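What follows is a group of structures, each given as structure tokens.
Any read-out appearing in this document is the output of simple, stated calculations on the displayed coordinates, not a laboratory observation. Worth saying up front: this structure is predicted, and the values here are computed from it rather than measured. Cβ atoms are built from the backbone, for glycine too; each structure is taken alone.
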Structure I
Amino acid sequence: MKQALRWAAANVPLMLMALLLAVLAWVGALEQANPTLERSFPRPVPVSSTNGGENLLIVGSFDEEVQVTLQTTQSVWETLEVDDFKATVDLSGLGPGVHEVPVDVGLDREPATIVNVQPEMVEVELDAAASRIVPVHVETQGEPAVGYVVRRPTVDPADVTVQGPSSYVTRVVEGFATLSIAGARDSVEETVSLRPHGAEGDTVPHVSLNPDEAQIFITIEPSGYHSTLAVQVVLTGEVASGYRITEISIDPPTITVFGDPADLSALEEGFIETKPINVAGAREDVVVRPGLTVPAKVTVVPGQQVQVRISIQAIQSSLTVTSTPEVQGLEPGFTATLSPDVVQVVLNGPLPRLQTLTPEDVRVVLDLFGLPLGTHQVEPEIIAPGEIMAQSIIPATIQVRILETPVVTVTPTSTLTSSVTSTVTGTITPTLTVTP
């Protein structure tokens, strides 16, 4: 027994050393397989507030963020998300005013240690919550059409509640909106967004309006001393032969006149005529600013002028012409026979131009380039002036028979005669052979 105790006492240091080495080896193996890292998380972490006073508000939008550096293992780092962090500021015990508050960051992952947070402090402005009722004010922009008057607008609701930090709520004097009535001839009804306005006409920040919209109705009606009349164009003369009027545009289409209500009510026609516009012989658009035939005791409101555009176009028509095809690209030593040797071409275009066409203006071309001996069906190409469009050709293809050019033989006699019979469109190169 004593011997065993002596052996144990003598070997305890060695046993402890062996155990320590085993632990170190195990830790080293773990570190090598899953090393410890110290890195800055690549995305900012949003900061939230806690324990704010019951009647206190954060002024503005609290959207602070911090950058977090931590120490953790490779396996934890690879699975970290922003939602794993919890960054907060504690507002307990704080009153109205601007405060520097420390940021506390927690991480619900193990093993992990927060090494650094930047910034460590964030600025928070607190103010007492408040609300008050303010009137709604609508401002109209522009003027209605000449001869129309604006009545006082109706606003629903007439008042709204402004809510937010006390120091900003007290600056709001009205819920404000603008509405354009420029050129209006009828009453305007529209839903508009309201803005919190201060006494200087500025928009007050950090507050909200409830409701934040209002229904606006503005009555716009004719003045008893004005009347709006349609403009009627008066034309004289006829456009050139082969042309027609396609459109008459008037800008503006109506004119406002001024006069005694009794005289205005006597205008039963409801329109006002232009001075006569002469279009005799016109072949293109006519643009004029004509005068107006104003009824007695009635005056055109100053500043108004009418422009009239009379659009004129050539009458579109069609024409059928007969043409003899031209041959191009026929190889030397070849001759070509066409069947048929004339075609009919249907053309579309302005009538005046069709009436002046000459046979030379329209060409029908057959391209025989590269075609060998034999019979071929060839589609002709129509070449017409730019204003003219070829609608169709009859027939659509022409049969072309390509032959070698015949040889001409001459035999000397008392009378030298030569007879060559050929139907050729192209070039004939005769060969002269003399027999003694």
Structure II
Amino acid sequence: MRVEFTPDYRPHKYQVEIHNNLRKARYSVLVCHRRFGKTTSMVYQLGAAALQDKRKDARYAYLSPFLKQSKDIAWDILKRQFGGCHGVKVSEIDSTLTFPHGPRIRLYGADNADALRGGFFDGIVIDEVADIKPGVWEQIIFPALQDRKGWAVFIGTPKGVNTFHELYTLAQSQPGWWAGMYRADETQLPWLNSDTLAQARAMMPDAAFRQEFLCDFNASADNTLIPIDVISDACRRAAHPQAAAGMAKVVGVDVARFGGDRSVILKRQGFIAFEPTVLKGLDNMEVVGRVAAVITEWQPDAVFVDAGRGEGVIDRLRQLGHQVIEVNFGGRPTNPRYSNKRSEMWDTMAQWIKSEGLLPNNPELKTDLAVPTYRYDGSNRMVLESKDEIKARGMRSPDLADALAITFAFPVSPQQRSRAGRHTVDYDPLARSHIGGHQVEYDPYARR
């Protein structure tokens, strides 16, 4: 039986992007800012799946922490979109829509988890995951999806580091999963333009704004080194790449430590950081090839490589004739106010981001930069949260941010380039000049 309907749902471009990505993954985690329209899009996703499903016994569900909450959030939208279809039966008693050819969509609340037991689901949307009781997904919903190879979409807004964050982190690396994050300053939806966001920022506590609109899982921590709103400001700065002409060109390389980590190559020239190159599943020799290609093409003034897991990369690059500088993240800092070199590099980078740094609008880099917290030890030295500590609280290793941080390992001066095919820079070693509005000092004796 063919069911005719005309929905009043008109998705914006990010919702269209989401629907397209959901088709490619069995499990999806969707982190959205407030007023994004995530519930509307997911109700439509359920309805469209039910309409297209030819099985008479197909079962779909929408779940939130409480049944009353499910009704308040999704029931009216579901009825408005699909309740008017010819032959669709609407049951207010058990919050169910039954289509004439058999498929059914029902609303549930995790407060009555027993109502979910014993059945099966072909697809389910789980809203406000952070507030759902532990064990509901693993013990009840996941098994109910297996018989029919059903799909699940987790949606919500961050509320600290919890189950929702663990699922988002998992979805970024697990086969068959998809993770999407949509921050308000990136989407710039008509009803949440820059002026509206500025008003919200002025009226709301800083942590609440970062959590609700910038999707910051770390917002509740008052010792985050680089808040997400500071990072977003750096992404909005604009400058022509030539504005940094003549400034030192530096490459940072963070080599993967374990299977889930990523090797990252990141270029920075003066106040401009460029899009990182993220390498997954490559061995050290393959990483060497990619780094060598960047050196040959870009001709940087310095290449800093993480010595923690990059010994093989460093040795091979030197054998090939490339001058690279190894940096031990746990080594002694230049400034004694830091506990180690990594803390020093990150804090130097943080000051650069706050003052003049121009960042690429890369969601993974932004997330990585906002992860680490800091503290002070008994000697009043700053201690940045280690990668192992970050992983212990369920966060992913901030590999992209480490690749940017390592570009601040030591001061770098631009070298004279006179070979054929290279840009030539003539300078007075003691002169100061202004390029693109930024003061530059050329010091031939600066450490490279």
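Among candidates I, II, the computation of Rg and Dmax of the Cα atoms in Å, for residues 88-231 alone that gave 18.6, 56 used structure II.
When FRET efficiency 1/(1 + (r/R0)^6) of positions 128 and 368 (r between Cβ atoms, R0 = 41 Å, to 0.05) is calculated, the result is 0.00; to which of the structures I, II does this value belong?
Numbers: I: 0.00; II: 0.95.
Corresponding structure: I.
A value of 0.55 for FRET efficiency 1/(1 + (r/R0)^6) of positions 80 and 168 (r between Cβ atoms, R0 = 41 Å, to 0.05), calculated from one of I, II, originates in structure I. For which of the structures I, II does the calculation of Rg and Dmax of the Cα atoms in Å return 25.7, 83? Label of the source structure: II. Taking mean count of other Cβ atoms within 10 Å over residues 176-183 from the coordinates of each of I, II, which one would give 19.1? That value comes from structure II.
Supply the structure label, taken from I, II, corresponding to helix-only ellipticity at 222 nm (-39500 (n - 2.57) for each DSSP H run of 4 or more, over all residues; to 500) with the calculated value -8000.
On the way: I: -3500; II: -8000.
Computed on structure II.
Taking relative contact order in percent (Cα under 8 Å, 6 or more apart) as the criterion, which structure among I, II has the greatest value? Numbers along the way, then the final one.
Numbers: I: 9; II: 14.
Going through I, II one by one, relative contact order in percent (Cα under 8 Å, 6 or more apart) peaks for structure II.
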